[in-house]
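Novice: Some structures are shown below for you to check.
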Structure 1
Amino acid sequence: MKIALFYYDGFSEFEIALVGLLFKEEEFVTIALDQREYHSEERQWVIPDIKIGKIDVNSIDLLVIPGGDPVSLVESQELKKFINVLLTTNKKVAGICGGASLLAGMGFLKDKRCTGMTSGIKEGQRSSAYYADSIVSDEHVVVDGNLITAQGQAYVEFAVELVRQMGLYSNDEEYQMELNWCKNIR
């Protein structure tokens, strides 16, 4: 199984750090539109492994798009085509916070159940118009087919749900135990 993390300038690293930990036994790749340094919201400099134009899209099982402010990427045809290929080949695509807004802005959440932004989609917020054709939920994490969206504050629930969606828990009890451990619930 190959998990791909998408980098862009200003992405929220903390929202996907737990994803990296929980998938540490799986093949992992970091991708971006260009092969250069990117600056995270937490002021960390990162360099992706490969640019999306050079990776075999069929080798990816899950694409994770972190939050931050990816609004400038909504018009990227290269990224849209990449995501579309993943979705049409039944791969999983997940966006948290601004990552969900990017999916909505590109039209992937049209007529889909979803959530997103920091603590849910509220009218009048920047990029809330992207969700006009979506079925918006107040849930922390929403799964609709092979699309997974989450509110930014739900980064623990998001990471654990991604593991469940990829079939790595043997049962619901194992899922709940991991969720409780990550949230320090005894």
Structure 2
Amino acid sequence: MVKDIIVIGASAGGYNAITKLVSKLPGDRQAAIFVVMHMAKTSSPSIFKEHLEKNTQYKCHIPADKEEIQSGCIYIAQPDLHMLIKSGRIHLGRGAKENHWRPSIDVLFRSAAASYGSCVTGIILSGMMDDGTSGMSAIKKSGGICIVQKPSEAEFSDMPLNVLNHVEVDHRVPIDDMGYILDDILSKPFKRRTIP
């Protein structure tokens, strides 16, 4: 049973940031985790997947369209495909680019907020420009939790700073502290509905 949804967005500097974050994830495994990292269209997501699998106890997966969401999995967006989540399934599409990217962090985050409300925790890591800001705003407005990497720690601070300038986030912390925060979030059943 999936208890919580965690969505993670990163761009420039995100490879190392995501690697460090997944190594800190709590062992609860009742969460499903979704990652959008901006990559070139010709990049191989399987290389990134294999790298992450060496650094986490969660199963890493590159999803197919309309695949059912499972707990204990990290789902990695493919280059040139938006990843959305709705009604217990993952949807992939080639809609218009947002913030110059497909997949877009905002597209994933907004779909999570619309479908799962207070069950969603959004995390923005290192990156340039502002993809993720409107998505984090949607998560906050839907009762979810917003976590941003401390800008001074991020290799590229644009994305964290843009979120901080537009959204009242719950946590502004180094990656080392995110594991403890997520463990606390996942251990609390209050007002967090079960996901279908």
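Novice: With relative contact order in percent (Cα under 8 Å, 6 or more apart) computed per structure, which member of 1, 2 shows the largest figure?
Specialist: Answer by largest value of relative contact order in percent (Cα under 8 Å, 6 or more apart): 2.
Novice: Here distance in nm of label points 7 Å out along Cα→Cβ at positions 16 and 160 has been calculated and equals 2.2, so which of 1, 2 was it run on?
Specialist: It was calculated from structure 1.
Novice: Upon calculation of semi-axes √(5λ) of the Cα gyration tensor in Å, for residues 56-151 alone from the atomic coordinates, which of the structures 1, 2 produces 19, 17, 14?
Specialist: 2
Novice: Can you tell which of 1, 2 yields 3.7 when distance in nm of label points 7 Å out along Cα→Cβ at positions 64 and 128 is derived from it?
Specialist: Source structure for this number: 2.
Novice: Supply the structure label, taken from 1, 2, corresponding to FRET efficiency 1/(1 + (r/R0)^6) of positions 96 and 176 (r between Cβ atoms, R0 = 35 Å, to 0.05) with the calculated value 0.40.
Specialist: It was calculated from structure 2.
Novice: 1.4 is what came out when distance in nm of label points 7 Å out along Cα→Cβ at positions 48 and 72 was calculated for one structure; which of 1, 2 is it?
Specialist: For distance in nm of label points 7 Å out along Cα→Cβ at positions 48 and 72, the value 1.4 is produced by structure 1.
All of the numbers you see were taken from the coordinates with simple rules; none came from a lab. Remember, it's a predicted structure, so these values are computed and weren't measured experimentally. Cβ atoms are built from the backbone, for glycine too; each structure is taken alone.
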